[in-house]
1. If mean count of other Cβ atoms within 10 Å over residues 336-343 computes to 15.6, which of 1, 2, 3 did it come from?
2. Taking distance in nm of label points 7 Å out along Cα→Cβ at positions 208 and 328 from the coordinates of each of 1, 2, 3, which one would give 3.3?
3. Among the shown structures 1, 2, 3, from which was the value -11500 of helix-only ellipticity at 222 nm (-39500 (n - 2.57) for each DSSP H run of 4 or more, over all residues; to 500) calculated?
4. With mean count of other Cβ atoms within 10 Å over residues 16-23 as the yardstick, tell me which of 1, 2, 3 scores highest.
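Throughout, read-outs are computed from the coordinates displayed, never taken from laboratory work. In this text the structure is predicted, and so the values were computed from the model without any measurement. Cβ atoms are built from the backbone, for glycine too; each structure is taken alone.
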Structure 1
Amino acid sequence: MKTLDAFYIDGQWVNSLSEKTMPIMNPAKNQQIGIVSLGNSQDVDRAVAAAKTAFATYSKTSKAERLKRLHTLLDITKKRLEDLAQAISMEMGAPITMSREAQADSGVGHLEWFIKAMEQQDERETLPNGDILTREPIGVCGLITPWNWPINQIALKVVPALASGSTCVLKPSEHTPLSAQIYAEIVHEAGYPAGVFNLVYGDGPTVGAALSRHPDVAMMSFTGSTRAGIAVTKDAADTVKRVALELGGKSPNLVFADCDLEARIAEGVAGCFYNTGQSCDAPTRMLVERSCYERALDLAEQAGGAQKVGLPSEEGEHIGPLFDEIQFSRVQKLIQAGIDEGARLLVGGLGKPEGFEEGWYVKPTIFADVTPDMHIARQEIFGPVLVMMPFDSEEEAIQLANDTEYGLAAYIQTGDEVRAERVAGQLRAGGIHINGCDAGYGSPFGGFKQSGNGREGGMFGLEDFQEMKVRPPFKR
């Protein structure tokens, strides 16, 4: 049983001023594996005060100093990679192979590309009109991260804050504190000055809201649900701070008849089920050209039926449990809605897979003949549930793809490069994936519409944590 009863504030671990706690659960067995303290507004005040004091000196450090520290951070992150992977697998149920190769690895990949971006960026430049532009750290940053990709999102927020010369207070998901604790230990070992990085556990309505409302916080960076992102934005409005949001998605996957159908359908099913469907940019709506629709259904049924479910502790390409009971109940409710509204169930359905009754496991599920008005076509399910629907023309495919309040990602499968370019230009989404190819570390990640604003990763993610100052050249 692990006890996390201290917060990292001003360079040391200190006891919470709140007596509130919550259990840390293992979703694979629905067993308690620890307990974490939940902070209050006074804990936030302490952390912000430390960050504000540290900003006075850390903001004046040179680019060379900060780059050197980031390289140290990278070395230590690599050294602790297996610790991060094991913690993530235990606390949120990611299979250990995936946890190691994707979840924990993201802490290294994003850091490497922030280093490259920082090396390439000029902190001072002369504009074409002769004026001088400088980029400066924005100030104290409040960072709120989710449970589904815990280290991925921590790295996308903490690293650019440190790189820019800003200071920060991190509120990781209270449900995945083990990996966050390890990351705080990594930052501490890297030798960052006291107060530059601070960590406070807590829930959104208490610690998250206190951060968002705090007058000494210059920026809020939030990843999570659209509903919670709206709350952060409203809380931040009175102090007119910068707000960067990475929110939900209901990403379309457009499958044209001229693609390699066997490969692309299998990839589409696997992509939807990856991380047990708990990724905001998962390709959860498969739109298929009618001339190959029936063949696509057969291929999807084969791929879905072959999807293995297994324990997070076991190596392999299987998927693990959903994160918790609330998520399990939500997914079950939406599967029932799909059945009730007349969608055709190809694979899976209600209940748990045989032999996995103990944890929060669900059956990988595929629905066919889904219509745009159904709940499963419009709501973010956040589970391994794929919906399939046909289209008759390229124009209809684009219309269906854009018929959503979200705009995080979109996927295109076609053998025609001209079509891929043409369709990509008309999709209202921040990231376009073509024929199984994804963007890599260092590219900007973020969405249109209610999927958020701002971008994370690489140069664009670094710029989110900077202010620009302009002045004319000096003249006597």
Structure 2
Amino acid sequence: MHPSVIFRILGVLLVLFSLASLPPMFVAWIYNEPEITLFSYTFLVTILTGAGCWLPFYRTRHELRPRDGFLITVLFWLVLSLFASIPFLLMDLPALSFTDAFFEAMSGLTTTGATVLTNIETLPRSILFYRQQLQWLGGMGIIVLAVAILPMLGIGGMQLYRTEAPGPIKDRKLQPRIAETAKTLWYLYLAMTIICALAYWLAGMNLFDAISHSFSTVAIGGFSTYDASIGHFDSALIEGIAVFFMVLSGMNFALHYFALQSRNPLYYLQDPEVRGYLGILLFVGVITVVALHFTGTYTNWDAVRYGVFEVVSVATTTGFSISDFSLWPIFLPMLLFLTSFSGACAGSTGGGMKVIRIILIFKQGSRELKRLIHPNAIFAIKLGKRAVPDRVAEAVWGFFSAYIFLFIIMDLALLATGLDLTTAFSTVASCLNNLGPALGEASANYQGLPNTAKWILSFAMLLGRLEIFTLVVLFSPMFWRH
């Protein structure tokens, strides 16, 4: 492990992140808001700290090792959240504690969408824009953006990309070089954001809201500039656009690249994970719409409109809302929450365990049943026509075991803070799956939760964003041995 390289890279990344203060400063200038001062402070503190970390080691030249990649990834998300919380700490109203400011920043960068803020529409435009921008930056992963630049500085980025990339299979690249892969992902992400913003604007949003909501839609984040979220606009067209881009952003971005290359929309249906992903959305959507209709919650078109939107929003772990689904009857609130556990596809901006893992767990369970009937037979696990290596299947089971184990520990820890069963279960599920909305005491927002609970949930957000093992490996004594 090379501490000098770690400090050098963190310094470079902090300098880059300081630029995130400039767009909100510009918004504050346009709307003549005093918050231009606090974003100026944030910019200066972040860039000077970054320069202070970089300058003493700028001549250092070492290739990153896997352990360095894991440590830098985790440290950067923690450090980034710390500096991202500065504007929330400095703003006048509402006055946030350090715990609340850090929680809000971590929620934004991990694209969770859980918030401690109320009366959101009364906040300054610059603060609103900053919240949305945090989700946009976190959506693709600030590390993926950085590996396109670090090679130019003499720093290898493959280890960072491997520790940040979501999903069980992490070696697939779009381009021969990692920098080109990161740039390709970035261009796709940017193009999708621009198209989404234009669609929202043409559908009736003002330009500010269109850009702001495109950030959180493509990032599958869920932050909004209104307490009522997308429901504020009361527009079926806007809701339809949101559903389309949530579904699209929940797919593997590498798949978007290859589909564009082939110029064949049917390319998506050749992917087994996409078929499983769309199948889950369709299956849960039909159950939800039928249940809403026959319980009299909504009638006819409204059952479809509200049911489909909430299913897509929760299943993709976006967290937008047009209705309070926690008040829906019978099993529907729990059904939606359980759907968020599968989440979106690997290689997307979504959270959850990822659909590919759920498919592999199901196929492995099916294989074990076949082995009971035919003990001497050999059955391969296949995705489409391709056999899945046993090492990948074992890694999926390891991930699932760690996920359940950590979920239980954090659930019990929240119960120990005095929360009820529903609130504890739903908030851990929401934060670990990077979803946002919860049930019980957190159905409106997370403001009323104890500070201890907020720190536990912040840890859960980071676990979910880094897909558990990237963070948990740091707690292993073997990691720190030479």
Structure 3
Amino acid sequence: MSKVLFVYAKGGPPLGYALSRVAARSAVHLLALSALPPTVAASADRLCASVLRPAESERHDLVSLIVSRAQAVGADAVVTFSEYAVVAVAEACEKLGLAGAGGSCALARDKRMMRRTWQERGISQPRFRPVATERDLHDAAAALRFPLLLKAAWSAGSTAHRILRSADDVPAAWERAREVMAESAQLGYAELHVADAGADFIVEEIVPGTATEWFDQEGWGDYVSVEGVVVNGDFRPVCLSGRMPTVEPFTERAGITPAALPHDAQQRVVALARDAVDALGLQNCGTHTEIKLGAGGQMWVIETAARFGGAMTVPQIEEVFGLDLIGMLTDHLMGRQVSWPAEVRAPQEAHGAAGSLVVLAVDGAGEAWPDQRVWDFPTVRDAVPLSAGSHLSVVAENSLPDGTPVPVYDPAAGANTMAALCLLSATDPETVIRDFRTLVDALPHVLPTAGVTTEVRS
């Protein structure tokens, strides 16, 4: 039987979902670089032929650890779906002679190298500067046009984002961004292979986005992501996902599959994504490319990744398009024939729609809740009216237990302050948007107040 080494770290699609798809294709040996979510630990032991949790002392050379473990189990393929492990896995696959993202994978991870590569190719993107010190940030702020966005070069999930509206904002933004990267590392949300990656940043101009010229319905955000895969160096776009407007600075609140863009607009977005992915020279991996939408048809590539979209992006694609991307990529990496979509799937081909909502303690206008509330999914499920045919569930692996206070939203920490992740299935993307707006408006009113004893129901 074929064997796969699954390298797990935080981030990416839920482990339980990904593990079950890989296990359906092959015997799985799990290399756990992060603690397994409690809701998955039991099933991991059942689904996996082995589970190795290496000691901290064994991780100083992550590539060698992955190589030696793959050789020990006789792996035919090595997979990861975490942003924080993709570079190490790609380098290990190169050493093992196995199919992987390839030697240029770091270009899809380090935002500084990514942006320089696109700049050399003339690909549309915001103007930017790499920064490593506060002095660098002052110099960049003098050369670029405000407002600016400071972001960590190796971060994910909108972590350590800070908006600068004038030069006076530089010292505080620099200090807070570095603090958040250190805090994220303590939580396990940090690059695992590159030493001192938390010290690397870029600052970029905030380009003026608009959703109204692209979508017929209100409630959409001004950027989309192209979900796809690279197969032997050939980019295969699968579909587009849309967003609700982000929470300041740029924390994602919700992703929706499919994005309800007209055909011509979708084709232009895909063409730009293709240019961006092709420029990075990837070989065999999932891709997730974010593109900002502007007035008059303008577009800018924000970033891409050598892995599938995180949170519930991949499960949403399976639900509405019937494509098990994780299983398909696993088959491909093991040398099996896979029928990838001939072209990007259109919204009209979707069976319904699906969306994932990140529960943050901010209202629809992005303002903080007036008081602290306690997360309680049964209350939300029972108290918030949704559209006919809609179904709401909670992703337990990515959510706090019922009865836990909802964290106060910290703009710099981004998704680190989320309370829960909810999945909504509906008849169409417009209904997902409408129901999510209803949910966001209702949450600060229906959830129990912190400090008040409540009965936790199932």
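1. 1
2. 2
3. Numbers: 1: -11500; 2: -20000; 3: -9500.
The read-out was computed on structure 1.
4. Working: 1: 15.4; 2: 18.0; 3: 20.6.
Between 1, 2, 3, the highest calculated value is found for 3.
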